[in-house]
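Listed after this line are the structures, all set down as structure tokens.
Derivation of every value follows stated rules applied to the coordinates shown; laboratory data play no part. What you see is a predicted model; the values in this text were computed from it and never measured. Cβ atoms are built from the backbone, for glycine too; each structure is taken alone.
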Structure P
Amino acid sequence: MVAPRFGPFRPSYRDRLTAPLPGPAQLYRLFRTGGFRGSSTGAEQVPRDTAGLPLLDSSAPASLTWIGHASFLIRLGGLAVLADPVLSPRLPGVGPRLTPPGLSWEQLPRIDAVVISHDHYDHLDAPTMRLLPRDTRMLVPVGLGRWFRQHGFSVVHELDWWESVRLGEVEFTFVPVHHWSRRGPFDTCRSLWGGWVLTGQDGSRLFHAGDSGYGHRFAEIGRRMPGIDVAMLPIGAYDPRWFMRPMHMDPTEAVQALSDLGAQRLATMHWGTFVLTREPVLEPLERVHAAWAATDHDRADLWDMAVGETRTVSTERDEPSAASAQWEPSG
């Protein structure tokens, strides 16, 4: 049953949690042993592509541009879509950004829609949202529409798990992942969390996981939405494992999640932008390379993208191609 979207009643989604949230004892142990964040050493080695946004014709195949962290520009079916856009130089409770956004606000095309996975500050960034026209379509988890309406957005679609909305030629489906939500001290799990599957008329299908631990929901998504061409999966913010495992995958689990999804390509994200947890900055990339090498996946299907890099999506399930044609922002 879909919970009410409006009115003073704000339902809880705690019953959607895969595992209990850490309690006082776990938090005490965490901070007694060093807390969350580690060193920024190695940040200068995070790969960057400063060539700017390739222009593509609106009829070109789908493309992804990694802006950094979980932020992507997705161009599909003539639409320009931002996923979890975060352009701010720093976030509340987090140190400064390690790498600048792969695209500046001025480099972006006109945005047709924004998809948000959940309300954590590294996925829902108020200063970035304020840059957008208030009639931009917002696709958000159920319970989060109130935040967007309070910030003046007039076209807000709130979706529960497995609900869909179609914009032009693209179907957007909100799907379950293993995470949680909280934006303030008194709103834990008062909005839902999830990932997004975008399906174009040409058959291309993309998955953006937002934040997630590893678990059974990836196989469920693969069964219900087969033929995912590219899965944008988090590979960072996982240490210490005893604390982070229920909410953040490590690189080995991300590779397994790709197999569970039945997806062809893994586009890495959620690393190299902010220091959120203890692992060294470059370790997620090193570990995903090792995990991938231990499988029989084609190396070309690991999209270990540089910040700012764009790749186009072939539905032929072959090697990725560099985006080089002309893109005209939808008008």
Structure Q
Amino acid sequence: MDPAQVGATGGPQVPASPGCTERPVPDVASVAGVRMLIAMTIPLTGTQYEIESGGYRATVTELGAGLRNLTFDSTPLVIGYEADELPPHAAGELLTPWPNRVDRGRYAFEGHDYQLALSEPATGNAIHGLTRWMPWVRVAHDPDEVTLRCVPHGQQGYPFAVQTDATYRVDGESGLHVSVTATNKGSQPAPWGAGAHPYLTAGTPTVDDCELELPAGQWLPVDDRLIPAGPPRDVAGTDFDFSTPRKLTGSRLDTALTGLRREADGLAWVRLSGGGRTVALWMDTASAWLQVFTGDSLEPAKRRVALAVEPMTCPPNAFASGDSLIVLQPRESVSWRWGIKIFPNDRS
């Protein structure tokens, strides 16, 4: 067996999915001019890459290099989904080459006007980038770490060749670490941004039973299409002020925030506490923004059951506004890091 096909446990990396039914897929081979169909099972999210260390275990998907599951001692830290299911409401997705929304999908860059596909038709916006619906190629897979790559090809409204590498690693003490590196392989400058979309859960039936601590000093006003409607404003005295931990009861959030308070190592932490534990997401200095979503607009079964905490390198509509937008020159690279860790509630 080719060593490249061996998974972390020594077995083959096959795209298996419990409950998935077999369906015929055409095979290229033929015998005496007769074409054949070979039964295969391919989950919608492709090959599943499992990594583990200590009590932490994560599953990363070939589709979009998404985080499908993350557990600690079998306890979910994020809301997961099945391998043969598309990520519901962007759960666990990596968002490149832009996070959040682009107004009407239109932007100008280097003297040219571009039109992206309107992937959020209800609001007429382009949302959450392009690479989340693309297959990513495995670069390396070890028991505690996997690196996937999205090869650079231009797309509608984004004629730029940016290669993106995503490394997921779990450590028994410090939890999940995610590192994303973008490299401009093309011949011209390229606009770029990134985000992630995990739904954190502290094990409570709803987020109303949780306390939230946010390190943000400013919130971004938006219109009814969630496009920025003015400059950031101070959170003091508003419902967006979670600088001191407090219950989420009564708070409806789908809000971008900035002015992040950081610790001595440069990391900013968001903490969701409840059910006897604290689930925390950290982000490095490349994340100047984050989005927090309580899920009030989702279907009843998913409404307010988890908190989406989305580290972002730039705010909504950055492709059009230029705010915090990264411009990669040819052969230039940029990296961005974030992660998730569980604490007992007596963190002191």
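Out of P, Q, choose the structure whose coordinates give distance in nm of label points 7 Å out along Cα→Cβ at positions 284 and 300 equal to 2.7 when calculated. Intermediate values should be presented prior to the final figure.
Values: P: 2.7; Q: 4.5.
Answer by label: P.
For structures P, Q, calculate Cα Rg over 2.2 N^0.38 Å and state which one comes out highest. Kindly include the intermediate steps, with their values, before the conclusion.
On the way: P: 0.93; Q: 1.01.
Evaluating Cα Rg over 2.2 N^0.38 Å on every structure, the highest lands on Q.
Matching task: 39, 36, 30 is the computed value of Cα extents along the principal axes in Å, for residues 52-179 alone. Pick the structure from P, Q.
Values: P: 39, 36, 30; Q: 51, 30, 26.
Working through the options, I get structure P.
Taking 1.4 as the value of distance in nm of label points 7 Å out along Cα→Cβ at positions 100 and 132 derived from one of the structures shown (P, Q), identify that structure. Present the calculation step by step, with values, prior to reporting the outcome.
Values: P: 2.4; Q: 1.4.
Corresponding structure: Q.
From P, Q, which structure was FRET efficiency 1/(1 + (r/R0)^6) of positions 68 and 276 (r between Cβ atoms, R0 = 30 Å, to 0.05) = 0.75 calculated on?
It traces back to Q.
Assuming -4000 is helix-only ellipticity at 222 nm (-39500 (n - 2.57) for each DSSP H run of 4 or more, over all residues; to 500) as calculated from a single structure, say which of P, Q it is.
Only one of P, Q returns -4000 for helix-only ellipticity at 222 nm (-39500 (n - 2.57) for each DSSP H run of 4 or more, over all residues; to 500), namely P.
Here mean projected area of the Cα convex hull in nm², for residues 116-267 alone was calculated and came to 9.2; which of the structures P, Q was it taken from?
Details: P: 9.2; Q: 12.6.
This figure was derived from P.
Where is relative contact order in percent (Cα under 8 Å, 6 or more apart) largest, in which of P, Q? Display every interim value, and only then the final one.
On the way: P: 24; Q: 16.
Biggest value here belongs to P.
Comparing structures P, Q by mean count of other Cβ atoms within 10 Å over residues 108-115, which one has the largest value? Let's see the in-between values first.
Details: P: 19.6; Q: 11.5.
Once mean count of other Cβ atoms within 10 Å over residues 108-115 is worked out for each structure, P has the highest.
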